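Please treat every number below as a calculation from the coordinates, not as lab data. All of these numbers come straight from a predicted model, not from anything done at the bench.
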Structure I
Amino acid sequence: MMAAGIDAFPVFPMKFPLLVITLPVLLLPLAAEAQDLEAPLVAPPSGFSELPSGMLPAGNELLQGLAYSVSSGYTYDSNLFQGSGRAGSPIEDDIILSFSPGMTYRTQGSTWTLGLVGSLNYSSFLNNDDLGGLGYNTAVDLSYSQKPLTMAASLGYGLSQGVNRNYGSSYVENKSFNGSFRASYSLSPKTSIDARLGHSISVPDGGFTTTESTNFDITAMWKATPLITVGPGIGWSWQGGDTQATRETVGPLLRLSYKLSQKVALDGNFGVDYAEFGGTGRSTTSFSNRLGVDYRASSLWGMNLSLSQGTQADGASAGNFRETTAWRIGINRKIRRANLGLGLSYETNETVTPTGAGAAGERDYLRFDSSLSMPVFWQRAQATTFISWNQESGSREWDGFRFGISLSAAF
């Protein structure tokens with residue numbers, strides 16, 4: 001689960017095992033040595049309108065040891081509360097100022113690796129001085145690798161703030177907790193057994209419902225070729241909340257990964273869920289899919305693709321669940337010292353009731369974003385300008401755009 005808020009300035013996702021934490025940009029010299037590509041870690045959409053991320057040159061990685069960062073941003077939002085312009089749903093614009101310091105610590109030994117992450121984000125709204133305040137993200141991850149066994153565990157906790165389309169465009173402060181554990185045991189040079197366990201809790205304010213979920217899967221992986229690893233498995237999940245009937249699923253799944261060093265990285269998880277709703281006796285069948293692809297065509301440009309499909313407890317609709325399918329394609333291009341990023345996202349949501357009764361709530365969300373980043377101050381800082389356009393249709397209809405600038409530095 002990604003904890004990201006509408007008030008955050010452009011960010012760069014930092015990858016930890018089974019956990020994605022959104023942090024301020026940590027800049028490294030442009031001459032940083034290229035690293036192997038890793039497929040994007042895909043998480044369900046948060047509902048917050050994240051700002052376009054500043055693009056870094058391909059291959060920049062976080063340094064070992066302790067690092068700090070600080071960023072500030074200025075954002076204009078043409079439709080802050082996502083109003084339709086009709087009676088009772090006015091269109092209000094606003095200017096958001098933000099400031100965020102961050103810290104990372106990472107140490108790597110021959111067997112153990114430890115990572116610590118912390119960031120704060122303070123935001124202030126020009127026309128709505130009762131909104132904003134201090135948000136934060138923290139995380140710790142620990143991994144062990146000694147053949148034939150590898151393990152990784154992570155814990156994260158954060159507070160996200162902003163207008164969230166999954167909560168009827170209300171301003172929400174959402175506290176989230178994420179924990180995960182992964183283990184892999186090699187049976188031979190070509191075969192292994194992988195197990196993954198994850199748990200998350202979401203606690204929104206404003207009278208909305210606390211929700212939580214637990215997921216577990218185990219797969220038998222086979223290295224079919226030097227580049228392709230594939231394997232069948234079985235997955236189990238449990239979802240519930242303060243007002244939700246429990247939803248428990250079990251079903252087969254297929255995992256697939258493809259990696260060509262610094263050219264292509266792909267990781268996919270495709271499953272069928274046989275679900276039962278507690279207290280109702282009702283059962284359904286649905287799909288749970290994740291796909292992340294990163295493609296680096298050259299040192300000048302690359303692209304990435306992500307796909308997410310699944311069902312989550314809906315904290316804004318008492319007793320119900322939300323089935324979401326979302327995809328995003330992004331392209332980045334280096335133009336001399338600058339980096340241009342373009343992205344197109346689409347998301348569809350449908351309300352699922354435990355009893356099977358029909359419920360209003362089908363929504364489609366379309367978003368286009370672009371950003372232009374350039375290193376400044378002897379390449380120890382980065383200036384970014386960005387613009388995005390958003391539109392939602394269905395049970396709720398609105399559109400709007402956001403643009404702004406940010407400055408980030410690392411030391």
Structure II
Amino acid sequence: MPRADYTARTVELLCGNLGVQEKEVELIRLYAKKEQDPAAWQQFFLSIDLDGERFSFNCMLARLGARFTWKHVPEELAPRLQGIRRLFQVKNMTLMSRALKIMGVIQGAGIPMLIMRGGALRMALLPDVPQKMTDIDFAVPKDRYAECLRVLEENGYSIGGYWSHSVDISVGDEPCVDVHWCMFKGNVHHDEPTETIVQRGSKITKNGVTFSVPSPEDTFLNLLTNAASNYIMLQNGKGSISWLADCIDLSERYELSYATVVEHAREYGVLQELVIAAALIGHFLPDGFSELRTLAGVRIDRRVYRRIKAGMRCFAVSKDDFLASSAPRHLIHALRLIYYENACSYHLADPTPAAVRSYVSLLQDRLKSYDHIEHVWEIPGLIRKRAKVWAERKRGVQDHAEVQ
């Protein structure tokens with residue numbers, strides 16, 4: 001089978017498993033057009049029922065309406081979509097205010113910060129475009145990451161949601177910021193030239209807090225690689241097309257060099273993720289970003305396709321099925337899940353031995369972060385404890401099913 005066939009297969013797999021709807025494809029194609037046909041909008045909105053749509057889709061409808069000054073949105077829907085836009089304007093302001101307070105604490109410790117993705121867009125590059133964000137991501141130097149977390153904990157902030165590439169920081173029960181130690185999470189096991197990324201960007205100050213913002217090209221690249229990861233990991237909180245709307249807006253606001261984007265993808269070690277995102281762009285917008293797709297060379301090989309397919313089978317196991325399984329099956333699935341999180345998030349373009357080698361250290365990190373296991377002889381006790389919890393959960397699921 002020709003290698004090129006795996007590109008189409010990968011796109012079909014990603015879009016199918018994430019549940020991308022045809023109306024989402026229609027929406028982003030409308031969003032990308034410079035000249036709008038009122039008849040096309042009318043036909044599009046005939047299939048829309050705001051009360052029955054995903055909230056993330058309605059957010060994109062509001063973004064579409066605002067982009068073209070609401071003139072093609074049905075009169076009865078415009079006020080509701082405008083309300084959604086105002087809601088996120090308020091949410092963004094509240095989130096940014098809380099995040100800047102946390103960032104002020106970090107700045108007080110002399111730790112520099114590099115803001116990323118939605119935060120970089122909302123605070124600097126696209127400040128007039130509300131974002132559907134639950135937290136703001138930024139990176140601190142790797143050698144000061146532990147110090148940063150300690151400083152935040154000492155100042156009363158809740159630390160949890162440990163991942164290999166980041167930690168969630170909350171204000172009370174509300175997530176607020178996500179602290180990373182590299183800009184591209186695929187670089188957890190690789191050397192990322194983060195300082196070079198900082199130097200290529202700019203610095204801004206808000207509310208007395210100074211932080212770095214990546215260049216438009218590096219932000220564009222970060223949006224693409226993060227989108228590829230979200231599709232693979234079945235993470236759809238912001239919807240399947242908001243990343244592409246961000247990329248369209250960036251490309252219109254700034255004179256992006258796509259040659260630079262591809263060159264930096266190679267330099268930062270994230271070319272495979274860029275290629276996957278470019279393949280997705282070709283599916284959504286066959287005529288869009290053609291220069292980028294040509295320069296990136298959109299071709300996904302068999303090994304990457306098979307790794308993604310195996311990982312997605314694991315990620316797609318439902319919570320109910322997971323909780324209802326026996327303790328041994330539960331444990332085996334948890335071990336497989338962590339392996340494929342490692343392989344698909346941090347080793348997507350690497351040979352299998354590289355993913356296997358880092359798997360042990362990832363398990364150790366998870367055991368220490370989540371379960372406070374410091375020594376190997378503590379593991380049997382953890383397994384007995386987990387088995388008891390799983391058995392209780394399974395009984396609970398079965399009892400609920402019997403009641404139903």
Structure III
Amino acid sequence: MAITQGAVKFKVVMDRASSDGPIFTFQDTSSYTDYTLVTSAIAVEANGEVWYDNLDNFILDPDISGASAGQSNGDLTRARTVSTPIPIPTDTDGVPVSGFYKFTYKINDDGTTVTNVITMNCSFETPTGDLSSVLDLTPTSPSITITDETNYIVSNITPTSAEPVITLYYPSNTNEPATSVEASSLIATTFYTGQQIAELSAEKVWNFSTKIVTSETNNYTSGNFTLFINDTVTDTIYISVEANNNICALFCCLKDFATKMLAAKSRPSEYARLRDIAGQVAFFYNSIDAAYQCSKTQNVNLWVQEIRDLVGCDDDCECGDGAPVQITAISSVNVVVGTVISFVTSGVVTEYQNALLINSTYSATQQNFLVFADGLKVTGTHNLTTGTFTPTYSWASGVQIEIIKLKA
């Protein structure tokens with residue numbers, strides 16, 4: 001039985017992001033008794049002007065021939081018959097023309113001719129990509145967070161497609177490979193001073209099948225004509241990471257100190273000495289962390305200098321030569337720090353008990369945790385069975401206490 005107007009099913013894709021430039025693709029999804037006997041041709045008008053018309057050649061030189069290699073019933077495509085695609089009309093800037101598109105599809109099915117016409121509102125403007133970034137230089141948890149905040153809705157149509165791709169490029173002289181994710185956000189916890197570049201590439205598909213111009217001729221049964229618009233949304237932002245010399249030196253110094261500690265593991269006395277220093281360092285960088293979180297950074301440079309003095313940092317760790325300095329969490333490179341217990345006394349304290357201190361050694365020769373009161377290291381005695389620490393001198397009310405547990 002030959003095809004009828006109501007049985008014709010036709011799919012048009014306006015691929016605005018094709019590597020061949022903006023092109024149309026066409027697929028006849030109708031069901032035929034013998035699809036190899038089908039030939040068809042297409043005409044396209046854009047805003048009332050004829051852009052492509054092959055209707056007179058629908059038998060001898062068709063756009064779609066069911067007899068072409070690879071064709072199958074319900075999946076007859078123009079690309080399998082004609083290798084050169086039909087381009088989408090563009091303006092002088094190369095942007096696809098927006099507006100009303102009239103599609104005429106003429107079919108010869110074993111001698112029976114059917115012509116279907118439909119006009120679609122293809123008013124479309126590619127969304128503007130919108131990447132945002134947040135730079136956090138908190139020493140214990142530095143990060144760059146890049147978020148795709150693009151509004152992808154066009155003509156009240158939300159596209160359905162894969163996640164966007166966000167790529168972060170580091171300064172070229174670092175030789176660091178780019179980081180890329182298929183997600184709406186990227187969080188980098190290791191990066192560099194200097195300029196990072198973030199790029200967005202989001203391939204989206206909008207279903208415009210409902211955008212039928214009802215005042216014009218339409219020979220299709222409802223749902224039998226589908227129109228999709230494909231495009232890639234892009235954006236590029238530049239993220240400048242500027243840290244003052246003190247903060248740069250902090251990251252640099254702690255890496256050197258961590259290397260020194262690892263090398264000292266075979267020398268117990270030296271390793272114990274360095275672990276004691278690490279506890280004091282932990283107190284100061286914990287204070288720096290809190291200062292950043294509370295936006296009270298008046299003492300940060302002072303605390304950074306304390307850390308530099310403790311670990312014996314020299315001028316080789318300065319950032320003055322302009323080379324990018326890797327920024328990464330201090331706590332991740334200084335592996336000796338475990339739990340940090342922090343609280344403010346609400347009254348006079350003569351002893352402090354915490355289950356986290358059970359089985360922790362604390363003596364004149366070995367200390368698995370260090371105690372600070374208002375930034376000053378304090379001494380005392382410890383009952384490892386109950387986890388009770390008794391300071392040599394009691395703590396008054398309102399004193400900031402920090403207990404730094406050290407990893408073995």
- Out of I, II, III, choose the structure whose coordinates give helix-only ellipticity at 222 nm (-39500 (n - 2.57) for each DSSP H run of 4 or more, over all residues; to 500) equal to 0 when calculated. I
- The value 60 for percent of Cα pairs over 31 Å apart was derived from one model only; which of I, II, III is it? III
